[in-house]
Structure P
């Protein structure tokens, strides 16, 4: 069985892993705390734990997400700034619930002088807000992937959006956790 190194990982693998993480987190429903995952080589994982060979396919999925301990309830940026991954971790993914505002409300918020707490309150109380789950995934070579699941309502169906630039600040912070 050929092992896939991070530099040989096809660009299509990371979006697949990001979707896998989102689906795993979605199975637990909404209103969850942020969750962090290490992305490790599936082949290396099977080599260390042969009993997983029947469950994992390193060819179909060269990276396997591994759920980590809960993040502290403090500021997410501060929590990420304190994380350093060992070399065996090829990447990481973070799932978190967010509030998405329509573009005009985003512009209004960006041009305001509200402090963080007031901005959160503005977003939480905006009549056109949408709750969403964002998964941002990164690997050491700088490849990023993001999946956003917008929570459905009785009037609006659930929707999934994928684009690597959905959360540039978050992907940058995640990439920093992978720096030696």
Structure Q
């Protein structure tokens, strides 16, 4: 009897080199598509976040300047604006704003730039807009991400204040024009 031996082909395990090359190329193509799509959505969102941060800081700066340029400081005891009227304004080197508020028990109506008057200064230090009450020697940060402050006397009792903000790649300049009270 003749025996017949059948040769059974063993099943292959793994992938061929051609299959691996095709899969790698498709995965690379997919990665490029995903990264392009992702950056198309993320960049505008990041720009919006940066613009919002600058707008928020600008609102803080404008609110503080508006309070001080309104004509008087609130009385520490009563909170009213019956005293401490603005009687003087200076802009040294056009990079600082100084306001003199008439004070004391008998205000004299002139800027003395010392006690009993209250002197408030605005200036930029380390990318922050600082409000300094020179009389009380207190400071606080009004706004962050401030690149520069430029103050110009326009004449006729008007002053223009330009504040330049920078946050990452976004830069904005805000201008205020105030009239002396």
Structure R
């Protein structure tokens, strides 16, 4: 499959069975060629000699595979990217946390800032508006801390994340932070 870099192909081949990998190749090709992301449209175009409804269910089951989770697919790509950038252990990495509304989904995201760009690392969908829950904030940061163990971390957040409990949590984990408050920035640099 020439549509994905070789590293991606190696990751996918290690995670998926031969049949699942072939299905992924076909789906990527269809997405790139037809530029559509609806399951119904993909099922219509999918070259499998079975009924439409069976193709649709097959695609849905495939997309729900645990191997297609962020940790299994995206984290190896991020690790590879950090390794290729030759970012030494102990260097400070800057992360931004934010919450955004995309259509009907409330998404809580943490991104690494590199070369004036934010690259999404991990995200959660929330079933409510806002993100004032300390448990959700910890759940977003925890996988990133494990992924970037050995690096100094600086977290940037806007007014939505300026709670004392969140700041104390970051401080207790020796994480530097800058949290915006109305007309004021709260920070802790260890």
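Just so it is clear, none of the values below were taken in a lab; they were calculated from the coordinates. In this text, all values refer to a predicted model and were calculated from it rather than measured experimentally. Cβ atoms are built from the backbone, for glycine too; each structure is taken alone.
Things to note:
- Value 2.3, calculated as distance in nm of label points 7 Å out along Cα→Cβ at positions 23 and 151, assigned to which of P, Q, R: P
- Which entry (P, Q, R) yields the derived value 72, 16, 12 for semi-axes √(5λ) of the Cα gyration tensor in Å: Q
- Structure with the greatest value (metric distance in nm of label points 7 Å out along Cα→Cβ at positions 15 and 111, set P, Q, R): Q
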